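Have a look at these structures, which come just after this line.
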Structure I
Amino acid sequence: MIESVLVANRGEIACRVFRTCRELGIATVAVFSDADAGALHVREADAAVRLPGATPAETYLRGDLIVKAALAAGADAVHPGYGFLSENADFARAVTAAGLVWIGPPPEAIEAMASKIRAKELMGLPPLNLADVTEANLPLLVKATAGGGGRGMRVVRQLADLDAELAAARAEALGAFGDGDVFVEPYIEGGRHVEVQILADAHGTIWVLGTRDCSLQRRHQKVIEEAPAPGLGPEVSEELHTLAVRAAKATDYRGAGTVEFLVAGGRAHFLEMNTRLQVEHPVTEAVFGLDLVALQLRIAEGEPLAATPPAARGHAVEARLYAEDPAAGWAPQTGPIHQLAVYGVRLDRGYADGDTVGVHYDPMLAKAVAHAPTRADAVRKLARALERARIHGPATNRDLLVRSLRHPDFAGADAARLDTGFYDRNLTDLTTALPGAEFAALAAALADAAARGGRFGGGWRNVPSQPQVKRYGEHEVRYRLTRRGLEADGYPQVRLDAVEPGRVRLDIDGVVREFTVSRYGSTVFVDTASGCHVLTAHPRFTDPSDLVAPGSLLAPMPGVVVRVADGVEEGCRVRAGQPLLWLEAMKMEHRVVAPVSGTLTALHAAPGRQVEVGALLAVVVSEDEEA
């Protein structure tokens, strides 16, 4: 019997495994990097062990230190989570060699499938030979042989770009997984990303737990997932199940695993097998009424599965909440989380109120999961829960998620439009500003006045007073209170219904709407029934030193400058959209491009330099200014 489990991971998945362990009466041990010393997964564990590392990202890749930590803490089993060493056969062997229970598939199965090249060969689908690649093979997908999460992946549409994209993919894969090997394969456009969850015990029983659709992706990373995959048809579903069982039998598989495919033109194209638990496993749990982590533990203890799995019930949808700005090239965001609350649905989270999102790891904050009898009900339930969520902190993709769930292509399960190109087609429409910001600004001004002891109602003056003036971003609010009530310039249809610090009710054209106002420094969050407006309160007077010179190129995120483009130096000519340099943040590289065509008059970035968000990287004087 397993009595104590060390989770060789961090964040949301570590917290997820700990939750099941607590329910089963199993003690828990966390490991952490210096950057994670105060992280939620550390606080939730019964014991925690610090792992020294050259960098925070490398810490969780030190299998030798993790094994020592497990022995020192008295753990008798190790759960790898996902990412990091979860698909590392040598780590699995080291765990078992130390006398610990490995909560995962046999090392031989991991080895057979951890390399995507070997997995394809095992399935009879070898990748392209780089030496044989021609224009006829385009477009191509460069892909890391190890790991996942979209890291080490690049789409190549011109043969001239292949060498550069191979180098970038190798560098990214090496940093994320400790393995820089990559390969190329045809890039299938317009396909759906569909996967099959399997579970196998040591007694020859294999469960196929339906399908999941994970087609809504950005940068090859999943954003919204659901189970079962809609609109596949019985023939394709049967083919997917058959291939998944074939993969399990070919590797003498044990534990939880996922076989991934691209479905296009009525055919299933094998991608890879992930020999671990997936981020999106909760949708399968919801549909089948199972705890996959508990089943992983039971299988590791040698218990058999039932002859057949339970029947599927209803539909489940999951949305990944990322600290990022989709409208700014999905740039990751950092900073303190003041409040993170999503009501009415399952929330698997890696952060709690008061935590800080740093630069070293994936920007996923949490996963929200809705389950209902029908797909339409589940989608509606999740969209509404996210819309009403309280998320105060760094910018997130929350509004994008709500709009994605309600987009007719997704909500209607249009199989012809529900593919991996969804965001390429729809991103602009999905990232427009939330309407009603002007009313949020008025509510913020009134709430601020109430918090400062302002008088609302009661006395009035014979001589009209000067209006109160507050500015939030582009919205200037000018209002006064008279014996007739609120008078706000530009708001003739608005009547003040109620106000107190942090809460305002406005009657807008006869409809009373409530605004909840929270302020943290100069940042103001105004929550409404249709979403949250994030405003910046401006001081009455602006310090000239705070103004940004025209043409200034600021760091969109904190990170490290990994390289500057060849030939880019002060005084050179650049064109709009030209890559100037690359920042590495949260284990991914991000291009910084010239905003306009003109002359690069200043370059403050150099490889290896750590920069904070808003740091001045370069200055480009546009052609219009030069003229």
Structure II
Amino acid sequence: MKSTALVGLDGSVDWLCLPRFDSPAVFAGLLGTEEHGFWRIGPAHAGDAPPPATRRRYRGDSLILETEWDTAHGTVRVIDFMPPDDGAPQLIRIVEGVSGRVPMRSAMRARFAYGRVVPTVHTHAGRTVAVAGPDSVWFDTEAETYSTSQTTYADFSVAPGDRVAFTISWQPSHQEPHAVPVPEASLEATEDFWLAWIEHCSYDGPYRDAVVRSLITLKALTFTSTGAMVAAPTTSLPEEIGGVRNWDYRYVWLRDSALGMSSLVRTGFRDEARAWRDWLLRTVAGDPENLQIMYGLAGERDLPEAELGWLPGYENSVPVRVGNAAAKQLQLDVYGEVADALYLAGRWGLDSDPDSTQLLITLVTVLETQWDQPDEGIWEVRGPRRHFVHSKVMAWTAVDRAIRLVEAGHAHGPLARWRKLRTAIHQDVCARGFDRGRNTFTQSYDSTDLDAALLMIPQVGFLPPDDKRVIGTVEAIQRELSTRDGFLLRYTTAGARPGVDGLPGDEGAFLLCTFWLVEALATIGRLEEAHLLFGRLLRLRNDVGLLAEEWDPHLQRQTGNFPQAFSHTGLINAAWTLSRYSAASRGIPAQSATGHDLLCGAASLGGGLL
């Protein structure tokens, strides 16, 4: 909830930004080599690097990682966690002997500024500290340490019952050192925190374990100081291995965070939704006319994009980018996602807030003059602007939600004018964004291309699921955008030549879109097929239940930034929808089976289960 440490199967932390998700990395080996920073703990090995772990797991419903090795000398466990308290960001690693006596090694090489700056390392009152400019990282352990080749080592062994703790903590370099950490007390407090937090979960369907892990992941990606949720804690993990589609996701997309908070609030987590709403109001402030599609963790507006030429990239995928130029794009769909999230927060029990209601009304007022403009769309194309159908549908969604608030007496607005606007957008999309010959909506006006984002049409209530145009769109997308595994591409890329998105190369199946397909199949009555597809998606998760952005159908591996909030949001929503439609198919009353997707879909038809 401050930053993220990515731990490899070999016990190496190869990515950690301090003190925030979007700070320069202290360990950047993930995007380069060990020369760019790492911290590895594992069984001592002749080749220095230990073999992959025998097994890993999270401890119960927590974010405490337990990694175990079975060796010729015995079994050892490394317990990794980051305390979710208000103090300085810390990473704590406790080595525990399980059986036998296992020789162990800790090797830590801190490099600041994404591996570019070598710090000064010295001792202070028996503690090791690495300093570079405004930053310092303190390394605390009771094990004996030594330094060589600009790396801090500790060699030791553990038997059953032995526990040896290591901690790194960040603080500004000009401040006096903080107190020495107490790892065992922090471990107990961390476990208590996660167990208490997950008790608020209201989801009790058949996919509870997967949903809980995804909820914990979304919580972990939420910056505790402001309530903002990052899209992912990494930058430049490639969508195509060796390709150029490498982006910095350590920021707050209004779309991603709105959908993520909708997932949290519908499963019982109102405090997170309230904190996000407060962040949104502070960030947009009095300037909704210049709404950006993304911001920094505290609402920063300037996110300049740059390339880090000294990093060779993940598996030689370059360039490595920090910042994101898409912050200045026009993406009309964000108005709809934000409006829907604010509307749904109230429907799911969040206390009413006149400021957020007024923001929704103001956003629709802005949309009145912008909805018919071309934009860069949900996928942030770096090619020419287009009249993307999904953008128009989400503009319709924003207007629709504002109308509902006014009709319910929760807001004031030009009801008659907005009803005409809602009808005008609907008619425009159906006339210009629909291919009658193929019976499918298209990616953009005057185009024959498809786009998986069109699966949102029934989810937001633009058309009911039993409309022939919806069914035709779902079937066309499944037919034309599916990989051999049955997972969905966002749209068709152009290979070596820049296509609709203005970029060369290809990408894998987009996991969020495939979760959308699960929901779409359920809504059009293909429930058994939806469950089967969902089961295949669950098998793509890594060994501890985490998902990246995409799935490479050729290499059969996850790709893109990791873990991806969008993917885990899609998992939660798909599980939720499957549970509701499964309940409805068993004859449970419609109101019990109705929620976000079904509720919105019923709006224009007078309510009821569709």
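Starting from the value 4.5: which structure in I, II was distance in nm of label points 7 Å out along Cα→Cβ at positions 93 and 565 calculated from? The correct label is I.
Could you tell me which structure in I, II was used to calculate helix-only ellipticity at 222 nm (-39500 (n - 2.57) for each DSSP H run of 4 or more, over all residues; to 500) as -7500? Of the options listed, only I reproduces it.
Can you say which of I, II returns 1.5 when distance in nm of label points 7 Å out along Cα→Cβ at positions 245 and 509 is computed?
Working: I: 5.9; II: 1.5.
Comparing all candidates, it corresponds to II.
When distance in nm of label points 7 Å out along Cα→Cβ at positions 141 and 557 is computed for each of I, II, which one produces 2.9? Show your work: numbers first, answer last.
Working: I: 2.1; II: 2.9.
Only one of I, II returns 2.9 for distance in nm of label points 7 Å out along Cα→Cβ at positions 141 and 557, namely II.
For which of I, II does mean count of other Cβ atoms within 10 Å over residues 341-348, calculated from the coordinates, equal 22.0? Show your work: numbers first, answer last.
Working: I: 17.1; II: 22.0.
For mean count of other Cβ atoms within 10 Å over residues 341-348, the value 22.0 is produced by structure II.
Here the criterion is volume of the Cα convex hull per residue in Å³, and among I, II the highest value is seen for I.
Please state which of the structures I, II yields 5.6 when distance in nm of label points 7 Å out along Cα→Cβ at positions 45 and 525 is computed from it. Please list the in-between numbers first.
Values: I: 2.8; II: 5.6.
Structure II accounts for this read-out.
Only the coordinates and a few stated rules stand behind these numbers; no lab work does. Remember, it's a predicted structure, so these values are computed and weren't measured experimentally. Cβ atoms are built from the backbone, for glycine too; each structure is taken alone.
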